[in-house]
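Presented below are the structures under discussion, each in the form of structure tokens.
Readers should treat all values here as calculations from the given coordinates under stated rules, not as data from a laboratory. Fair warning: this is a prediction, and the values are worked out from it, not measured in the lab. Cβ atoms are built from the backbone, for glycine too; each structure is taken alone.
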Structure P
Amino acid sequence: MILRVTLLLLLLLPIATTTTTHNTTSPGPFKVYRVLPTTNTQLLQLIRLFETADTDHADFWHAPSVINGTVDIMVSPEHTEQFGRFLEKHDYTYQVAIEDLKQLLIEKEANLVTHLDDDHVFMKRLHDDVGFHSRLRMGEYYSYSVLSTWLQRIAENMPDIAELFKVGTTVEGREIFGLKFGKDTPDKKIVVIDAGIHAREWAAIHTASYFINLIVNNRDEDPQIKNYLNTIVLYIIPVLNPDGYEYTRTDKTNPRARMWRKSRSPRACAFDGMRNSCCMGVDLNRNFDFRFAEIGSSRYPCSEIYHGSSAFSEPESKAYSQFLLSLKGRLEAYITLHSYSQLWIYSYSHRKFTYAPDIDETRRVAAKAVAELGRMYGTKYRHGTGPEIIYAFSGGSTDWAKETLKIKYSYTIELRPGYEEWNGFVLDKNQLIPTAKETWAGVTVVLDEVANQWQSSKTRESELNRLRQEKCADRLSGCAYWLQTSPNICRASQATMARDCAKTCELCHMIAV
């Protein structure tokens with residue numbers, strides 16, 4: 001097996017200098033292969049390649065996980081011929097799903113809105129007396145600069161419902177911004193939603209932005225949103241990995257740039273058995289301190305699932321963990337948006353049949369959310385742990401949050417398209433708004449659970465206060481005289497006076513019911 005994998009890796013090494021010098025023709029297109037491993041040997045070969053391959057050579061859009069489960073692999077022009085020979089030699093069932101990825105990117109994403117001052121970017125809300133352009137035109141992809149400016153404008157002009165907050169600073173010096181919605185009081189539970197921890201997952205970033213746009217521009221008309229603003233505290237971070245996201249926009253029709261997944265951390269090196277492998281970036285969703293460096297991650301820096309040198313080695317993941325820790329005790333739900341595969345994933349994902357103690361409640365709400373999501377357009381989602389419905393992985397944010405912060409509802413949502421679609425990261429722009437709408441419908445199930453719990457606690461508290469008032473009375477007849485002669489007696493002997501003179505001392509709230 002080791003020899004076979006070594007030959008595979010050798011096959012995918014860069015072409016020798018003499019060969020590339022001799023080749024004067026322009027390189028061919030980036031292709032995406034859909035490969036079907038039908039034997040255990042074939043599956044293990046692909047898993048090993050997934051964990052060790054340089055993403056410049058073979059970039060996996062799906063992790064190989066089961067026999068007879070398709071795996072989509074983007075292969076660079078320099079290696080398509082060798083990769084095709086390898087597939088033929090080892091009898092893989094496969095097809096070329098995308099013949100020219102660059103051409104697909106040109107067709108789907110070339111005409112993007114990028115100018116901050118363009119009237120097509122910021123629009124004034126109809127009948128809005130706030131006096132600023134509060135709405136971001138949905139159905140487009142925007143730069144991080146545009147998104148950050150938009151968040152700042154909302155916070156500056158709507159301080160009654162929104163507050164700008166900073167999670168931390170990236171490797172390249174960008175500030176990670178989010179918006180906090182709702183009137184914060186110590187008794188309210190908190191929900192956190194993030195997106196864009198994987199740079200190339202643009203549809204997830206758009207969906208989080210849509211959530212913000214929806215709240216800001218429907219806060220007065222939508223009773224559900226009004227209820228959320230009154231009953232919970234909601235944090236939304238549209239882009240957790242700004243450096244990586246901006247890198248994907250540097251050359252939007254270049255597959256190497258557009259399909260970048262990781263952060264932009266400095267180059268790191270590791271010996272992969274044949275050579276020193278040196279590359280930039282860390283998969284931030286493998287860098288959390290939950291089963292770090294175990295299954296579904298890689299120690300090789302050129303792998304797209306490189307987990308980093310240690311847990312929380314990256315400023316982005318470290319800052320985010322500290323931010324979430326600061327909410328411990330009140331953080332009731334955490335949702336992270338990804339794409340693609342149409343999955344609703346809950347903990348734990350490092351090993352099959354491993355669940356948190358509250359799995360029944362977690363699963364119940366996930367099933368309800370998936371059903372609600374599907375009602376809008378008929379989109380089919382599956383729910384379960386990672387190894388149950390896609391593949392096992394460790395070092396992810398939701399598992400760490402579940403384990404460390406004991407969050408009741410901790411979910412990873414993989415958006416459209418479905419697992420079997422061949423254009424996963426290049427979602428048609430006409431699907432962006434429907435994807436966001438149906439996802440919001442699913443997310444509201446979680447928000448409703450948290451809001452209803454708060455309302456139930458308020459109802460119980462009100463009922464207890466009523467019962468206390470009904471039971472409130474003085475047991476002894478001298479209470480008024482004692483208070484007149486000793487004005488501080490209620491405070492100085494609070495427990496005794498709550499028992500004997502509760503009504504006179506206004507200590508009804510201390511009566512047990």
Structure Q
Amino acid sequence: MLHARKLVLAHFWVAFVAFLGALVLGAWQMYVRSPLSTWINNPEHYYRSVTGHGTVMAYVLPTLVAMGFGYAISELALKKPLIGMRWAWAGFWLVVVGTAVAAVTMALGKASVLYTFYPPMLASPFYYLGVVLVVVGSWIWVALMSINLRAWKKEHPGEPVPLAMFGNVAGAYLWAWTSLGAAIEVLVLILPASLGLTDTINAGLARVFFSWTLHAIVYFWLMPSYIAFYTIVPRAIGGRLYSDTMGRVAFVLFLVFSMPIGIHHLFADPQVGAGFKFVHAVMTAMVSVPTLLTVFTIVASVEIAGRLRGGQGTFGWLKALPWDNPMMLAVTFSFIMLGFGGAGGIINMSYQLNETVHNTQWVTGHFHLIFAGAIVLMYFMIAYELWPQLTGCAPLSGGLVKTQIWLWFVGMMVLSMPWHLVGLLGMPRRMAYYDYTHPELQPQAWTVTVSAIGGFILLASGILLVYTLATARKKEGTTLAPFTFSRTAHPVAHTPVALNGFGLWVAMMIGLTIVNYGYPIVQLASLKEASVPVIPIGSR
């Protein structure tokens with residue numbers, strides 16, 4: 001049994017309860033925007049809901065899952081109690097308090113600025129303070145992961161760091177550097193203006209600082225899922241991990257290439273020069289490399305599972321796979337959504353093609369498939385895998401788990417595919433209302449109705465997730481088997497020094513970030529004309 005099981009459980013429960021609330025908001029948004037509902041006549045209510053939905057999904061859910069999973073990995077992979085338990089609880093409570101402060105501010109209608117922190121719109125300072133508390137709580141987790149790894153390496157000199165812990169610490173370091181951009185934006189630019197200390201704000205500089213965080217945060221989101229791909233999926237389906245080295249390479253490449261790419265979100269912003277936009281577009285293409293490595297490695301690991309089950313021939317292993325296994329379904333659905341979402345991302349990163357889909361529903365469909373689809377689905381599987389270790393319960397009902405997975409996959413595809421279609425037709429995102437009686441829009445009305453149906457399917461899946469976890473009960477007489485991570489197909493005889501630590505990769509991450517962001521930040525900071533009057537949403 002995990003020594004930190006109460007700590008891990010607390011993180012998961014707060015994450016999934018907040019997630020369920022955000023699902024309700026998302027389903028409501030789709031419903032009121034569709035022809036199924038009469039318009040509510042107050043767009044501020046809609047944007048208040050979008051802010052709450054986005055804040056929970058982008059910051060609260062992935063941060064708590066990464067923290068809780070990280071603490072579990074530290075104990076399970078290193079086989080020693082977590083160092084710094086009191087600090088871990090302090091970080092958890094900072095996240096909870098920050099979430100509560102931000103949630104109350106949003107509910108009062110004083111923070112309807114969505115979750116992207118784009119000036120000149122400014123929320124109440126309490127919203128930003130809440131987000132800052134969430135980030136500070138997560139930084140404690142970063143420190144503890146580094147401390148626990150260092151302590152283990154002192155006790156095991158020269159030994160390979162377990163792959164799960166290697167990926168865990170890579171994700172922690174990525175988040176520490178990634179979150180710095182938004183932290184600087186909030187503390188240096190936004191909070192002074194929100195507190196009334198200045199009536200102008202350098203909007204261009206603020207957006208560049210937020211772009212520092214905006215896309216790299218996606219790879220912080222996916223790190224727990226990728227750790228599960230490499231270290232849980234092969235074991236769960238009865239196979240072996242094709243290559244430990246491939247996993248390490250993928251994790252360090254995310255460190256290097258995730259950061260210097262965020263300006264591709266600012267292709268339509270005139271403040272940033274075309275040269276740096278092009279550089280970030282090229283770097284964005286590079287971040288596909290670790291994902292392609294992962295897809296190859298996990299498909300190879302799945303093939304090993306099929307062949308160990310007797311699969312023969314070129315494709316016979318596919319038929320031999322354990323398709324009744326929930327993890328097999330989950331990784332298949334996750335890769336399908338990752339494929340569709342990644343294909344859409346190629347359009348988004350293109351300096352030329354981005355102009356076609358910029359700020360349309362295409363973008364909404366893309367990031368829902370990547371994050372809410374491929375990544376969050378694996379969050380569910382992480383919880384299902386850990387639940388017996390955390391609660392002492394018997395293995396969860398396979399029928400319930402598979403039903404929940406199917407609902408999530410079907411719901412996400414039904415929700416997001418119409419968005420891609422209407423995005424190509426030019427439908428803007430972040431719009432509170434469309435007049436479907438207009439002859440130009442009437443042919444698109446069915447797409448929003450279909451997406452609304454998808455939203456309610458996803459809500460049903462979320463409810464089933466919480467129900468499945470909440471009704472798991474400890475069964476007397478059940479012997480709890482020790483938790484194990486996946487074994488490699490071939491024993492790891494030697495791990496290169498560069499793939500057993502992070503010094504080189506963190507230096508490259510910081511160096512590339514400075515090269516790709518340094519000049520735009522210095523240039524915009526020196527331009528007085530970049531400052532614009534603030535729009536204090538929180539004072540309404």
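Tell me which structure, out of P, Q, gives -22000 once helix-only ellipticity at 222 nm (-39500 (n - 2.57) for each DSSP H run of 4 or more, over all residues; to 500) is calculated.
The read-out was computed on structure Q.
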Which of P, Q yields 4.0 [distance in nm of label points 7 Å out along Cα→Cβ at positions 62 and 326, calculated]:
P
A value of 3.4 was derived for distance in nm of label points 7 Å out along Cα→Cβ at positions 230 and 310; which structure in P, Q was it taken from?
Q
Which one of P, Q has Rg/Rh (Cα atoms, Kirkwood Rh), as calculated from the coordinates, equal to 1.08?
P
Any idea which of P, Q comes out highest on distance in nm of label points 7 Å out along Cα→Cβ at positions 398 and 486?
P
State the single structure among P, Q that was used to calculate relative contact order in percent (Cα under 8 Å, 6 or more apart), giving 21.
Q
Mean count of other Cβ atoms within 10 Å over residues 158-165 was computed and gave 18.5; which structure, P, Q, did it come from?
Q
